[in-house]
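Asks: Down below are the structures I want you to see.
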Structure 1
Amino acid sequence: MTENLKLPEGWKRVRLGEIGEIVMGQSPTSSLINKEGRGVPFLQGNAEFGKKYPRPINWATKPLKIANPESILISVRAPVGALNISDRYYCIGRGLASIILKNAYLIYIWHLLRFNMKKLMSMSQGSTFEAIGKNDLHNLILSLPPLPEQQKIAEILETIDNAIEKTDKIIEKYKRIKRGLMQDLLTKGIDENGRIRSEETHKFKDSPLGRIPEEWEVVRLGEISKVKRGASPRPIDDQIYFTEEGEGRAWIRIEDVARSNKYLKNTRQYLSKYGEEKSIKVDPYEVIMSICATIGKPIIVEVPSCIHDGFVVFKNLSSNVKEEYLYYFISFKEDDISKLGQTGTQGNLNSIIVSNILIPLPPFPEQQRIASILSQIDQVIEKEEAYRQKLEKIKKGLMEDLLTGKVRVNKLIEEAVH
């Protein structure tokens with residue numbers, strides 16, 4: 001809330017320095033910092049912040065500035081405004097400040113400061129780097145409800161935060177399961193009875209990729225597809241090459257791939273007919289892979305598209321190769337593929353390097369089984385990620401309503417009393 005808005009009944013407008021003691025950090029000399037756990041945990045800045053509580057890796061034997069337990073930690077140098085809660089005594093460096101609250105509820109103020117992040121960032125100053133000082137923090141205007149209302153609002157926001165954290169753990173669990181399955185399925189395979197192969201129960205053979213099932217073969221990507229590099233219309237900022245969103249072919253950029261999962265369904269830019277003529281077309285259900293800067297990230301394209309020279313497309317994929325199997329293999333080998341990048345200002349590959357990448361190739365029915373299993377777990381992950389996005393949207397709305405007093409929680413407090 002700004003100073004000009006009318007406050008809800010019972011609320012008051014305060015400065016942060018009126019409800020909390022602000023302690024600015026000061027870094028000890030490097031000779032007093034250690035990793036052996038001697039002294040007090042030391043935090044230089046927000047690099048060691050967790051989701052809510054810090055995760056220190058250094059200690060200070062003679063701390064200069066101390067953050068007390070149950071205080072708020074805030075980064076005061078770029079990036080400004082990152083927040084954590086002190087769960088014990090910490091030595092804090094120049095990049096941090098500590099806020100020891102009085103007559104205010106800790107968790108509520110923590111959420112309120114997160115809500116006011118943009119205001120904190122706008123207070124940053126300094127020609128060399130962003131920073132805020134003690135006076136800036138002291139004079140930060142906040143709208144404060146009565147203590148019972150602070151506690152109830154914090155309880156509601158903590159409930160949604162706990163649900164988000166629980167969902168994060170579920171997503172990470174399934175991602176770990178997926179990584180383990182990919183390791184087994186893409187190196188050992190799965191037989192027609194649904195059993196993961198092993199050398200104790202199935203026949204294996206030597207190959208350029210190590211031991212593989214006897215039924216498999218090893219091929220180069222250039223043998224099962226035509227690896228074609230993308231192209232960009234020039235000059236790239238000429239609007240004649242672009243059209244309205246949803247019209248023409250989708251123009252794929254790495255940020256479009258990064259925000260998608262297995263399938264690319266839409267992009268933020270689209271090419272006109274002139275743009276299409278100067279680029280490389282990708283048809284639905286073709287696989288593309290990034291080859292510049294972010295190297296080795298694959299995706300299956302679902303819409304008529306075009307790619308620039310930071311991608312390759314696997315055209316004319318052999319009939320004995322399932323596109324989903326190719327996608328999962330490249331995903332599995334993304335780190336190895338990224339190491340093939342040529343030296344220069346930034347890593348990059350070319351179509352010849354990509355064409356020579358070796359891939360283990362099971363019989364087509366087995367490729368289908370592998371892709372089906374991995375697709376099922378991908379669907380679970382996507383469902384949980386969609387649920388998490390829904391929770392984040394709910395949380396954003398709750399913060400807007402509750403932390404400004406648009407929606408009051410007095411009735412909930414009364415119900416709890418009775």
Structure 2
Amino acid sequence: MPAESVTEIGSPQRILPFHKEWVAHFTGSWPEGFCPRWKRKPWWHLVTMGLSLCGGVAASSFIITMPPRFWTLLVLSWMLTVHGARKAQLVISHHAVHANMTGNTQCDGVLVEALSTILTIQHLARYYQDHLRTHHGPRFATLDDPDVQFLLALGFRPGMSRAALWRRLYWTMVSPCFHAFFLRFRLQVNYIAAPWYHRLMASGYATVVVTFLVLTGAWFPWCIAWVVPLFPLYHVAALLQFVSEHRWLQVHPTDTHALRTGEGRWLDTKSMRGRLTFGRFVGDPLPSRDLPPRQWLWGWGRWLLRLFVLHIPTRMCVLPGDLCQHDWHHRHPRGDWSNACYERQRDLTAGCPGWPEPYREVWGLGNAIDVVFAGLASLPPLPASPSLSRDVTDGACGM
């Protein structure tokens with residue numbers, strides 16, 4: 001018997017005027033009974049990632065050769081570059097670590113090492129340990145989860161009010177300390193805390209880039225087309241992804257005392273994993289056709305503004321690829337991730353076999369963040385200086 005997805009915030013009804021396959025992929029929510037015309041393969045995501053990354057860099061390089069009045073178009077090219085970089089991290093490298101890209105562990109490992117060198121993100125060995133061993137293990141969403149430690153280090157702590165957590169988010173996005181903190185450990189994880197061969201790869205790549213810039217004098221185009229989107233903008237996109245990803249530290253009620261003392265644990269049961277995860281979808285319901293003309297025009301204006309200013313940037317930069325269906329990934333980490341949008345709905349229609357908890361979904365990035373913040377606000381405060389077992393920035397470069 002089909003199960004019903006629990007819609008916690010937002011509305012899944014009539015998000016866009018046409019019911020097309022690309023609309024389903026954009027919102028992240030696949031309609032029941034709607035079959036895809038073709039199944040995507042992992043290589044499709046790899047190619048589109050490369051095209052987005054290279055296309056964004058090329059577009060930025062071209063835009064700065066135009067008169068300054070056209071430089072506002074850099075916002076679009078930067079979005080394309082950030083999309084490619086975040087997809088390389090959150091989709092390609094992520095599933096390569098799971099050995100789900102080519103199906104060959106060695107080939108997937110080479111892919112992760114290459115992307116981590118080019119983009120200055122987490123290398124294979126550390127990513128495997130932090131993501132597969134910890135994030136997908138019994139310490140998921142606890143104090144030992146590197147993603148949780150990263151958020152704690154940034155000041156997002158249990159017991160803070162929702163308003164205080166939102167203020168912390170706004171300040172962190174523009175804080176020079178945050179960007180320096182993130183940059184420092186992106187460099188550390190590539191040039192210091194890495195196997196010798198990765199340090200050699202990273203140093204060789206950096207040498208080639210610096211040599212090219214010295215010989216060509218292309219420092220300004222490189223800063224505009226690569227540094228701006230791949231560092232400060234990338235950091236903001238990563239932050240928004242982390243604070244909306246899971247119900248962090250929402251351990252079982254019987255572990256409240258353990259959480260207060262910094263020793264929170266819970267058994268990795270399907271029930272708890274289902275409660276800690278949720279789908280994050282984008283889009284607003286269409287304005288009602290029954291509204292008076294003035295309200296109807298106002299409603300469509302607002303709808304279009306939110307689509308282009310909020311939902312499209314969110315889908316491109318914060319929730320690329322299968323990030324909307326990340327709850328399905330935690331239930332089926334070896335599933336057909338290339339078609340996660342469809343597979344999540346198919347699993348839901350089948351009644352979520354083997355899982356006692358229904359799927360949950362939240363519409364809108366702001367609503368997803370608020371769900372996480374509400375959970376943190378409901379928890380007891382941690383000790384003033386909780387012991388963080390590992391580098392708190394491990395999560396900054398991984399999932």
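Asks: For FRET efficiency 1/(1 + (r/R0)^6) of positions 245 and 373 (r between Cβ atoms, R0 = 25 Å, to 0.05), find whichever of 1, 2 sits highest and give me its label.
Replies: Top value of FRET efficiency 1/(1 + (r/R0)^6) of positions 245 and 373 (r between Cβ atoms, R0 = 25 Å, to 0.05), among 1, 2, belongs to structure 2.
Asks: Turning to a different aspect of this structure: Hey, log10 I(q)/I(0) by the Debye sum over Cα atoms at q = 0.15, 0.16, 0.20 Å⁻¹, for residues 29-100 alone derived from one of 1, 2 reads -0.40, -0.46, -0.72; which structure?
Replies: 1
Asks: Given a value of 2.8 for distance in nm of label points 7 Å out along Cα→Cβ at positions 357 and 381, calculated from one of 1, 2, which structure does it belong to?
Replies: It was calculated from structure 2.
Asks: When helix-only ellipticity at 222 nm (-39500 (n - 2.57) for each DSSP H run of 4 or more, over all residues; to 500) is calculated, the result is -10500; to which of the structures 1, 2 does this value belong?
Replies: Going label by label, the one that fits is 1.
Asks: Out of 1, 2, which has the highest value for FRET efficiency 1/(1 + (r/R0)^6) of positions 213 and 325 (r between Cβ atoms, R0 = 30 Å, to 0.05)?
Replies: 1
Asks: If relative contact order in percent (Cα under 8 Å, 6 or more apart) is calculated from each of 1, 2, which structure is the one that comes out at 15?
Replies: 1
Asks: From which structure (1, 2) was Rg and Dmax of the Cα atoms in Å calculated, if the value obtained is 27.6, 78?
Replies: So the calculation was done on 1.
Asks: Using distance in nm of label points 7 Å out along Cα→Cβ at positions 269 and 333, single out the structure from 1, 2 with the greatest value.
Replies: Comparing 1, 2, the top value of distance in nm of label points 7 Å out along Cα→Cβ at positions 269 and 333 belongs to 1.
No value in this document is a laboratory result; all are computed from the given coordinates. Remember, it's a predicted structure, so these values are computed and weren't measured experimentally. Cβ atoms are built from the backbone, for glycine too; each structure is taken alone.
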